[in-house]
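Just so it is clear, none of the values below were taken in a lab; they were calculated from the coordinates. As the structure is a computational prediction, the values presented were derived from the model and not from experiment. Cβ atoms are built from the backbone, for glycine too; each structure is taken alone.
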Structure I
Amino acid sequence: MVLPTTIEEALAEGRQQADGERLTISTMQALLAHVTGRGRAWLLAHREEDLRDIDAARYLDLLARAAAGEPLAQLTGEREFYGLAFTVTPDVLIPRPETEAVVDTVLEWLDKRTIAHPHLVDVGTGSGAIAVTLALKVPKARVTAVEISPAAMDIARRNAERHGVADRMNFVIGDLLTGLAGPFDVVAANLPYINCEELTALEVGRWEPRVALDGGEDGLALVRRLLEQAPPWLADDGLLVLEIGHDQGQRVEALCRAAFPAAQVQIHPDLAKLDRIVTVETRGSK
């Protein structure tokens with residue numbers, strides 16, 4: 001194997017391997033930036049700079065893994081969410097841009113209230129993206145992060161420490177809301193919502209933890225269980241926020257109305273006009 005000796009040779013190798021879907025020009029630049037510790041702009045402005053053999057070898061290895069479909073976030077160990085950098089490993093779901101809508105919804109709801117120290121819980125926290133972001137954005141909040149996977153919880157703790165909010169968070173290894181000390185002003189959850197049959201055919205199932213993706217036969221097994229548990233844990237003037245699949249809005253809305261008959265239930269579409277968020281507002285209706 002001939003190693004590239006300069007930044008330009010490495011960029012040329014990446015361009016040659018890029019196939020437009022799995023390995024894009026943007027991906028190969030991100031990988032080269034990762035191994036060199038330099039930003040993309042610097043790389044493009046210093047194409048003549050020498051490349052260390054150890055960096056070149058690492059770069060070619062990452063290129064091959066990216067071409068095989070391994071996600072960029074796992075290759076670099078990092079993903080941006082809500083403008084923040086989060087540590088990512090194969091033990092956690094990679095944070096998606098659409099999940100930022102969960103944070104937006106919570107922040108907008110809290111902005112309309114005067115809760116001195118809101119008590120928030122992120123159920124199925126994974127990398128901690130939702131919980132850590134909320135802890136940063138709402139400094140007076142008490143945030144509980146719940147996760148059934150100890151390996152994933154380790155990553156959530158690391159991200160909380162990385163962003164300086166670990167001292168205001170409570171980390172619980174557990175099954176949904178079982179055993180928690182409520183009530184909570186906000187219950188937020190991005191639970192697995194892909195049905196198990198569909199998951200077997202999806203590329204994401206190769207690389208990310210099945211426990212974070214598999215929603216059972218109809219994709220709503222975990223959502224259904226959470227809603228069965230939730231009423232005693234949600235405050236009288238509280239908010240429940242669920243991220244859902246694009247075709248699950250009406251089914252989840254029905255489940256929410258069954259669990260909270262007197263509450264206000266609403267489906268919120270994403271920018272593509274697809275179902276993305278379902279909210280339950282109790283407003284003293286419990």
Structure II
Amino acid sequence: MAKKYFFSSLLLILTLICPAQFRINLYDNKIPGSRPPVEEEKHVISADHDTIVSKVSNPELTVYLPPADKATGSAVIICPGGGYQVLVILREGHRIAKAFNDLGVAAFVLKYRLPDDNIMSDKSIGPLQDAQKAIQTVRERAGEWNIDPFKIGIMGFSAGGHLASTAGTHFDRSFIENKKKTSLRPDFMILIYPVISLTDSLMHRGSRTNLLGKIPDSDNIRFFSGQYNVTRSTPPAFLTHAGDDISVPVANSLEFYNALKKDSIPAELHIYSSGGHGYLKTPPFEEWFGRCLFWMRNNGWM
């Protein structure tokens with residue numbers, strides 16, 4: 001009896017001090033636009049000890065919920081980068097989620113489908129469907145997860161930033177079943193060295209080719225280039241980029257920032273002189289993440 005009481009007490013203590021973490025399938029039933037999947041998902045540990053995921057056909061959300069006594073009511077859905085070919089899911093996903101959790105923010109790492117003609121009828125919208133479904137899921141379960149349904153943001157790194165900005169500029173068109181007419185608009189966007197434009201002059205070629213194919217038509221290029229799709233309903237955004245990024249030119253963030261300001265959308269942009277793509281050595285995590293947190297607090301999302 002004493003042993004049973006001890007373990008029950010220990011479980012209660014762990015529940016109070018440790019954030020709840022669990023995974024859920026993004027879709028309960030059939031995945032929209034999917035062809036019969038061949039389960040080929042791979043997880044590889046990179047040279048810098050990150051986890052690289054490829055060939056995703058079954059999208060998931062990893063849910064990080066802060067303890068109730070620390071919860072701010074805010075939530076962030078995180079889209080890792082990887083050029084729409086892989087997902088850098090540890091450094092640009094789970095580590096970020098844990099950092100948010102420490103501050104009372106619920107976080108959701110989105111393992112989204114990677115564009116592939118073999119598993120999707122239209123690979124260009126597969127990732128967007130998953131982002132919309134993630135927003136819908138978090139908003140519809142906000143009460144269950146102690147989240148304010150008006151404080152749900154989306155965050156993305158590199159190509160994940162492209163996905164986040166696409167979700168933030170095309171929320172008015174549903175690419176998923178939405179019987180409850182749940183708002184698919186994120187309340188804010190956090191874009192870290194993002195791919196924004198798929199035009200010839202600004203694109204990250206790998207991201208464009210993987211998403212749209214080798215010879216995309218001009219309509220698709222425009223639809224998936226965020227700077228052309230900003231409206232007065234576009235959510236506020238925080239952007240950061242390095243001026244010496246040779247993989248994704250800093251002009252991506254500049255163009256998007258200018259488009260936001262043109263439509264009077266609140267936006268904040270931080271450009272570092274060095275840092276390259278990925279912020280592997282500089283700026284330190286505490287530097288750029290601290291500015292992000294200040295922006296969130298200053299706008300009432302924390």
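Quick notes on this structure:
- Across the set I, II, FRET efficiency 1/(1 + (r/R0)^6) of positions 70 and 142 (r between Cβ atoms, R0 = 30 Å, to 0.05) reaches its highest value in structure II.
- Parent structure of the calculated result 0.97, given that Rg/Rh (Cα atoms, Kirkwood Rh) is the read-out and I, II the choices: II
- Kirkwood radius over Cα pairs in Å, for residues 110-149 alone - structure with the largest value, from I, II: II
- Source structure of the calculated read-out (helix-only ellipticity at 222 nm (-39500 (n - 2.57) for each DSSP H run of 4 or more, over all residues; to 500), -11000) within I, II: I.
- Among candidates I, II, the computation of distance in nm of label points 7 Å out along Cα→Cβ at positions 46 and 246 that gave 1.7 used structure II.
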